[in-house]
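Listed after this line are the structures, all set down as structure tokens.
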Structure 1
Amino acid sequence: MAIGIEANPGAEPVARRDQAVRAAVEQGLVGPADPLIALLDIAGIRASAGALRSAFAEVTAAPVLHAFAVKAGPLVPVLRLLRQEGIGAEVASPGELALAAAAGVKPAHTVLDSPAKTPAELRHALALGIAVNADNRQELARLDALVGSAPTRSPLGLRVNPQIGAGSIDALSTATPTSKFGIGLRDEGARAWVIQAFLDRPWLTRLHTHTGSQGIPLELMAQGVRATYELAEEINARIGRRQIDTLDIGGGLPVNFASDEESPTYATYARLLAREVPGLFTGAYGLVTEFGRSLLAKHGTIVARVEYTKTSGGRPIAITHAGAQVAARTVYAPASWPLRIAAYDAKGRPKAGPAVPQDVAGPACFAGDLLAENHPLPLLEPGDYAAALDTGAYYFAHHYAYNSLVRPGIYGFSTTADGVRFATVRTPQTVDELVTESGGEHARALDGI
């Protein structure tokens with residue numbers, strides 16, 4: 001069945017999710033034989049894509065390429081769905097580029113960002129006409145040689161770091177004084193070097209920045225965009241023409257993981273930019289955005305069957321099939337990445353009953369493998385289901401191979417007048433496939449060495 005089937009416009013996100021969980025149980029997608037699945041709400045993804053386009057259309061008539069950060073959801077059917085909704089792709093590896101191409105994303109709607117591009121990757125991107133943002137001085141020197149040896153249609157830019165500080169999650173703050181990304185504008189001599197780099201290269205036509213993602217205040221994001229806009233204006237004034245014609249302002253809109261409310265919104269951010277950096281929207285510059293998490297997070301649910309329950313130290317514990325292998329960030333950094341958990345009964349219906357503080361544990365063999373600790377829920381029992389909410393971004397992307405747990409199946413769903421329909425986004429991994437992936441075909445390779 002096609003993933004693009006129309007959703008029931010009258011169903012709200014929570015109602016759609018509840019319908020999907022129950023249908024997944026009834027249709028046998030999840031159960032004793034397949035105790036872990038992931039669900040994607042297609043109507044929700046479409047709504048987020050539409051909200052992004054509308055938010056920027058409200059503040060500018062200039063061309064805007066919204067390029068989805070593929071690392072947030074490296075799934076070909078999802079990339080194709082976003083392409084159909086007018087969203088391109090921001091890629092950071094040959095693998096991500098291949099996924100975008102398989103989804104039908106055009107080179108003109110693709111942007112390559114990575115701090116470690118090889119000469120072969122750069123040559124390939126330039127041959128296709130994909131936009132490339134150089135991360136550092138050495139990469140720019142590589143581009144000098146490649147541009148000099150063969151013509152290219154690729155728009156070429158330079159990533160700068162405004163060095164304006166961190167948000168609440170250091171690992172996701174990319175505009176700190178020592179960030180590994182881009183040219184630090186406040187380093188001694190760096191700003192003058194950047195200006196000269198553009199003076200020396202008429203083919204260098206873009207500036208790129210990215211302040212960070214989760215945990216970054218919108219005001220700090222706007223400050224980073226403003227610093228980059230002001231630099232572009234300074235460079236163009238020095239050159240005496242509008243050589244820089246496009247600003248890639250990154251993405252990273254934070255996601256609310258505390259409730260079902262989708263906040264902050266794209267409209268809030270776009271209006272903030274219009275107020276803080278009005279020159280951005282005069283039409284003098286084309287724009288590129290690189291949102292990822294905010295397009296998918298609220299529309300994904302991981303559903304795990306409760307295998308056993310126990311009590312230890314007076315606290316109930318539900319042992320499920322979802323843990324570090326699908327939620328590594330939550331397991332290892334729960335303060336930064338807390339998850340909401342919803343309880344469903346054995347038939348997939350929202351579970352009723354008084355809230356009881358309990359741990360929701362995963363299957364991995366270490367003590368910290370917990371989706372939630374001391375979390376109030378109706379008391380879970382064997383055969384029930386624990387659903388990890390807001391997991392549509394990244395949680396499907398960075399499977400952790402600890403204990404050799406297979407990757408779960410991922411299913412897009414649509415609620416219709418006739419019920420819920422599912423489409424396979426990623427087939428569940430089999431044990432045989434896992435053995436092959438782990439060197440099974442080379443089992444005797446070390447014999448006699």
Structure 2
Amino acid sequence: MKKHLYIISFLTLLQPGHLFYAQEKPVVEMAQDDLGDVKDAFQEFFFEALKQKAIENHQKAIDALVQSLALKSDEPVVYLELGKNYNALSKYSQAAVYLEKGRKAAPKNEGMLEELYTTYFQSKEYDKALPVVKDLARLNPAFSEDLVNLYIQNEQYDAALALLDSLDLKKGSSTYRESLRRQVYARTNNVEAQISDLEENIEEDPQNEQDYLNLIFVYSENGQVEKAFETAKELLEMNPDSQLVHLALYKFYITENESEEAVNSMRILLESDQIDEVTKYQALNDFLLYVTETPSLEADLIQLVEVFSEKENNKKVYKQLGTFFMEKGNEELALNYFKNALEHEKDDFGLFRDVIKLEAEARNFEEVNRLAQKGLEIFPTQAWLFLMTGTANNALNEFKQAEEALLTGIDYLIDDPQTEKEFQKQLAIAYQGQNKTEKAEEALDKAKNLEN
């Protein structure tokens with residue numbers, strides 16, 4: 001069963017990978033046995049309701065479900081379906097009435113609880129949603145972060161922080177949970193009290209790594225960078241094997257331009273099993289920005305990218321880094337990353353296009369021809385690949401092969417005058433190379449007409 005993850009409206013995250021409330025609602029499947037030994041009339045009304053819901057006639061579905069309920073009032077699935085249809089009509093109070101009855105009849109039905117959670121969250125009745133999600137989290141730990149969010153909505157900040165600490169301890173650091181913690185601190189707006197409490201906790205239990213991490217976070221969020229750095233070093237002294245502390249240390253080392261220490265911290269956090277993939281990628285992006293100002297670290301960056309891609313089995317990072325360096329004007333490094341990405345994503349036409357364009361700009365036309373031919377094995381109707389094959393062959397004085405590729409590819413063009421103009425220009429070169437002067441002039445005329 002997929003979970004819903006509800007986020008308060010002002011929360012924004014930079015990375016992709018967090019799933020918000022727009023996720024598809026879970027489907028509660030029902031076997032025939034779910035209906036028990038029921039009368040034909042009940043089944044007729046019930047399945048009529050399912051049919052009407054499927055075509056989004058929710059009021060008609062409700063009417064049929066009410067008829068079903070009149071015939072048999074002890075079926076939780078009818079209450080669930082009524083709740084779904086009322087929710088679809090944004091009639092949350094009516095949905096809640098039926099779903100609460102269903103919850104009473106089937107208190108451990110995850111689908112029922114999830115739909116009731118939807119109801120209360122959509123109607124902003126967070127106090128009523130809280131006990132529902134507590135039940136859900138007991139059945140499915142995936143709802144624990146939703147529970148944190150509801151603690152925040154209900155201003156139960158101590159409970160929210162306690163659950164966050166517990167989740168961090170079990171699962172390791174998470175960018176999303178850090179954002180939830182940030183919300184708690186922003187809402188309480190009592191920084192000195194937070195710092196005092198955390199310092200007391202550390203004094204009472206100096207082996208508790210999470211208290212150090214929380215204190216580093218509070219200091220950092222409130223601009224007390226030096227104190228945050230000092231706390232991080234205290235944690236490292238207390239626990240030299242700490243991995244999570246490097247989430248803070250690498251930022252300090254970058255700020256202080258301590259490149260060797262920054263590289264070391266990056267390597268530790270990228271190899272860690274306690275840190276999630278999204279957070280690692282954000283750290284890698286921070287380091288990448290640092291490398292653009294410190295080119296001497298490019299070799300270290302390449303090694304760190306390899307560590308990340310192997311550890312997380314994430315080869316797409318090569319394409320993202322290629323795009324970054326392309327935008328920064330470092331075409332040589334961009335080409336290197338794109339070619340690495342292409343080795344792992346051979347069915348990505350965009351990658352073929354990027355690599356071929358960069359090879360063409362570098363006038364590596366034999367490589368352009370090879371890559372275009374390889375691309376055509378996967379994308380046999382991509383006109384642009386035929387254009388680049390023709391362009392490469394013209395540059396290599398293989399005019400006959402260029403003509404054949406261009407005439408084949410132009411047939412795949414549909415309403416693309418700009419590309420057609422390029423085809424005609426290359427055809428003119430191919431014809432001229434074969435001393436077909438008349439055809440060359442004809443192709444140039446077509447190119448001029450397309451330009452106009």
Structure 3
Amino acid sequence: MKTFTIIFFSVLFCVAAEAQQTFPKSAKEDKDQIMGSTYWELWNPQLQLQIDENIEKHRKADGEILLKDLSPGANVKIEQTSHDFLFGSHIFNFDQLGADDLNKKYKDLYGTLFNSATIAFYWKTFEPEAGKPRYKTKDIDAPSYWNQLTEPWKEFHWRRPAPEKIIEFCEAKGIEMHGHPLIWGNTKWNHPEWVSKDPDKVDEMECLFEKRINEITTYYKDRIPSWDIVNESVDPTLGKPRYGVIPEDYTYKSFKTAEKKFPSTVTFNINDSWREVYPPFIKDLIDRGAKIDVIGLQMHIFSNEECLRIAEGENVIANGTSWQPKSVISYLEKLDKFKRPIHLSEITIPAPGKDEKAEKIQAIMAQNIYRLWFSWPSIFRITWWNVVDDCGAEGEPTTSGLFNRQMQPKPSFYALNNLVNNEWKTNITVKSDKTGKIKFRGFKGNYRITWKDKEGKTQTKEYYLNN
């Protein structure tokens with residue numbers, strides 16, 4: 001049985017207006033032409049049927065249990081309490097939303113909608129002073145600090161809370177944790193000001209990379225079971241360096257250093273965006289013996305215009321990524337050649353505006369792409385990036401959240417919540433055969449089995465369903 005159990009709830013927030021929950025799921029339902037006809041041609045009924053068949057094949061398993069003291073034909077209640085598949089988001093705005101009630105709604109998502117959380121370890125804000133890493137929470141991380149601010153985004157640690165309190169929160173709730181990132185070569189956004197970018201001191205930077213890996217691996221060991229060892233290190237154009245002053249072959253060196261220091265049980269991820277140069281880059285690292293356990297794949301839409309064009313069915317290359325289903329499938333097939341699980345590691349799907357139509361566009365796009373990803377057997381985790389509007393990094397869309405800034409749910413929240421907690425969750429009642437055996441087919445994960453014995457007493461049993 002899995003070591004964590006999370007009970008999903010079908011209804012997380014009460015909203016009076018039913019219209020906020022509804023959006024078309026096919027061309028036939030799209031009476032108001034929210035999406036273009038070409039979009040619906042791409043996401044046609046034949047594709048949707050294939051997705052359904054793959055979900056049934058890859059995400060479900062058959063269960064068979066023999067229960068004692070059970071009358072033949074008795075009713076047995078089967079309730080799924082947790083999911084093997086990881087539905088995640090980053091948890092960068094922990095206690096930072098400016099009001100206790102907003103913070104509570106945010107935290108309540110973890111253990112209900114999300115069973116996975118990506119925790120921030122960006123070097124620039126994790127170690128703003130040399131030799132003084134921010135492992136533990138201080139006064140500047142408390143809700144009272146953030147509640148008094150009118151412009152929280154101006155604080156150096158906005159979206160970068162100290163990790164210890166978050167780790168304790170995740171441990172208490174059984175949330176699967178993922179550290180992000182251990183090393184990132186971006187000298188502008190990730191490197192502290194005290195790290196020299198002088199080309200003559202690149203060896204010093206390499207030593208600091210190794211020092212950071214040694215310190216973090218020694219401190220956490222296997223407490224955080226999964227890490228992005230290196231983030232965004234592929235040069236988008238061959239021969240054109242992505243960043244400025246950076247150690248040669250630092251991706252490979254970082255993986256090898258981390259392998260020496262982390263316990264063998266820690267999962268090593270590489271993380272980057274969809275580019276043609278990414279698969280050969282991964283192959284080279286694997287061929288040289290880098291411990292790459294998981295392939296992280298980002299998919300971001302960073303502009304409203306791109307989102308609107310995708311909604312019309314155009315083949316837009318957003319941040320290096322095509323969102324047309326055939327292109328997504330083709331790229332996943334390329335990554336599957338490495339025989340590694342895939343983490344959809346950073347997902348940005350904005351509402352191209354704040355009006356009702358824009359928010360429905362976001363919901364429709366999220367609904368369809370999540371269904372495709374969930375149906376793909378090598379994908380085991382999906383991480384939505386910014387949960388709340390106006391809480392992204394500079395340059396990211398302000399409307400890419402599942403909630404607005406007041407933590408009111410958008411249609412995209414209802415889309416994902418319905419999938420995770422309704423369509424992809426098994427809650428059924430079955431009858432036993434004459435021997436007291438029950439059989440059922442359900443989504444993989446943990447279950448609670450409830451029945452009444454021959455004396456009329458209620459009995460329960462925990463059960464883990466997998467292949």
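Read-outs throughout are calculated quantities, based only on the coordinates presented, and are distinct from any laboratory measurement. Not measured: the values here are computed from a predicted model. Cβ atoms are built from the backbone, for glycine too; each structure is taken alone.
Which of 1, 2, 3 yields 6.8 for distance in nm of label points 7 Å out along Cα→Cβ at positions 44 and 340, as computed?
Values: 1: 0.9; 2: 6.8; 3: 3.5.
Computing distance in nm of label points 7 Å out along Cα→Cβ at positions 44 and 340 on every structure in 1, 2, 3 gives 6.8 only for 2.
When you work out distance in nm of label points 7 Å out along Cα→Cβ at positions 60 and 372 for each of the structures 1, 2, 3, which one comes out largest? Show your work: numbers first, answer last.
Working: 1: 4.0; 2: 5.7; 3: 2.3.
When distance in nm of label points 7 Å out along Cα→Cβ at positions 60 and 372 is computed for each of 1, 2, 3, structure 2 gives the biggest number.
Comparing structures 1, 2, 3 by relative contact order in percent (Cα under 8 Å, 6 or more apart), which one has the largest value?
3
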